[in-house]
1. With distance in nm of label points 7 Å out along Cα→Cβ at positions 27 and 251 coming out at 5.3, pick the structure among 1, 2 it was computed from.
2. Which one of 1, 2 has Cα extents along the principal axes in Å, for residues 3-106 alone, as calculated from the coordinates, equal to 51, 34, 20?
Structure 1
Amino acid sequence: MAITAADVNKLRQMTGAGMMDCKKALTENDGDFDKAVDYLRAQGQKLAAKRADRSANDGMVLAQSTADGKYAAIVLISSETDFVAKNADFQNFVKSVSDLSIANKPKSLDEAKAMKMSDGRTVEEHVTDLLGKIGEKIEFAQFECLEDAKVVAYNHHGNRLATIVAFSGDIPQDAANDVAMQAAAMAPVALDQTSIPQDVIDRELEVARDQARQEGKSEDKIEMIAQGRLNKFFKESTLTNQEFIKDNKQTVAQYVKSTAGDTVITGFRRVMLGA
């Protein structure tokens with residue numbers, strides 16, 4: 001069957017693939033458009049396999065919350081280059097996945113990948129299509145979500161960093177946004193000291209003991225010094241205990257209490273490209 005330029009252009013409009021790829025797909029499949037689309041998808045899957053060892057440290061991070069403010073999610077779809085991250089098709093795709101997450105409220109990355117888009121195909125299938133169209137590694141790399149009485153989302157300029165923070169009750173929107181910005185700016189490792197795994201605490205104590213010994217501290221004081229440095233670690237590295245960036249005379253927990261009474265922070269997620 002003769003493949004016309006109009007046929008090639010039609011397939012290109014359908015798939016976004018390159019002209020030569022479209023011509024080859026139609027030629028290999030006797031002009032059958034459905035088979036040609038499947039062929040291009042298969043080419044994308046092969047490309048994904050070839051590029052599995054490539055780093056995809058660029059891309060786009062997007063956080064969003066539901067209209068009722070009770071669920072929020074962060075989507076990270078990565079690419080190899082900043083050039084692709086700024087591509088309109090790529091950015092629109094990330095936004096569509098974010099919107100779909102807010103509509104469907106998935107609880108995990110696997111659930112998010114399995115969401116059906118408007119054409120009935122999954123997000124993961126569309127990621128593969130995008131990879132084939134753009135020609136570099138594209139990956140739905142991370143998905144985070146939280147649910148509670150109130151959850152806020154914050155997107156840092158440039159969409160390379162986003163946070164979501166959950167609260168047990170009502171809190172003024174400005175105050176909630178302040179806490180989400182704090183989580184972005186100060187990069188806490190946990191919500192509070194009870195959220196830090198015991199092995200991390202043990203490692204911090206051991207490092208503090210070694211430092212004290214190297215400083216020539218006497219053995220009877222080492223444990224006290226190590227505990228003091230652990231407490232400093234808690235203060236600097238846990239969200240509720242950090243000094244509030246807009247008023248360092250109070251902690252984040254104290255700030256929340258001053259603006260929202262008995263409401264407390266129940267969780268946060270922070271996602272950054274390349275982290």
Structure 2
Amino acid sequence: MANITAADVNKLRKQTGAGMMDCKKALVEAEGDFQVAVDILRKKGQKIAANRADREATEGCVLSGASSDNAFGAVLSLNCETDFVAKNDSFIDLTTSLLNLAIEHKAANKDALLALAFNGMTVAEKLVEQTGVIGEKLEIGSYEIIEAPYVATYIHAGNKLATLVGLSLEAEDAGKNVAMQAAAMNPISLDRAGVSEETVAREIEVGKDLARQEGKPEAMLDKIAEGRLNKFFKENTLVEQDYIRDGKLSVAKYLQSVNADLKAVAYKRVGLGV
């Protein structure tokens with residue numbers, strides 16, 4: 001039998017994140033061969049992942065971040081099964097590492113992120129391995145990016161909600177404020193041009209139906225529906241919403257008050273149950 005030292009067990013634990021006893025058992029089974037022990041733990045993760053494939057991973061950690069030049073930003077949701085795991089420091093650290101990796105390589109989408117190398121394996125393989133370590137289904141729930149002259153980020157307390165906002169110019173404080181706005185007010189699009197034709201048509205019909213129920217003349221229905229549609233845009237598009245720190249200004253007007261040329265050009269919002 002190979003001589004398995006505490007240092008060997010600790011080395012394997014640091015690389016894989018597995019528990020001390022699991023690492024020791026893997027090393028004993030591998031007769032001290034470190035790489036074989038890693039493979040044993042990975043196979044354990046694959047087995048557990050297969051057994052839990054039909055589970056719902058509705059909890060997790062949501063983080064956002066930007067590159068050092070603030071020209072690229074990403075928001076990532078790493079999902080698990082329970083809030084207990086989501087709040088664990090090691091799970092939050094794993095989410096942070098994946099986010100930083102995505103930003104470093106400017107991963108364009110979820111598939112590109114899953115294919116990146118991570119400690120001798122791909123991100124996809126790492127998630128399977130950690131499924132074996134944690135005992136819960138793990139998956140990338142959402143991954144969104146923005147590329148813009150300046151990308152601002154916001155992470156809400158509790159790591160359940162995070163946002164990105166792309167601006168036309170560098171404006172750190174204004175960007176953070178608008179990213180917080182997107183988190184708090186949950187707009188459906190950046191501006192009215194981003195609202196789908198189906199949504200617009202539905203809101204017009206709803207507006208007409210409400211006006212009929214109120215007894216308004218048929219000749220006035222289109223005009224009334226148009227007014228209600230404009231109210232819908234004001235309440236549900238980011239740049240037209242009332243700015244939460246000064247209701248006298250829209251978000252677009254707030255940005256113009258900071259710099260006449262400052263505009264929001266994109267936003268992303270990812271949340272778990274919020």
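1. Numbers: 1: 6.9; 2: 5.3.
Label of the source structure: 2.
2. Numbers: 1: 53, 31, 21; 2: 51, 34, 20.
Answer for the origin of the read-out: 2.
Since every read-out is calculated from the coordinates, none of them should be taken as a lab result. Quantities reported herein were computed from a predicted structural model and do not represent experimental measurements. Cβ atoms are built from the backbone, for glycine too; each structure is taken alone.
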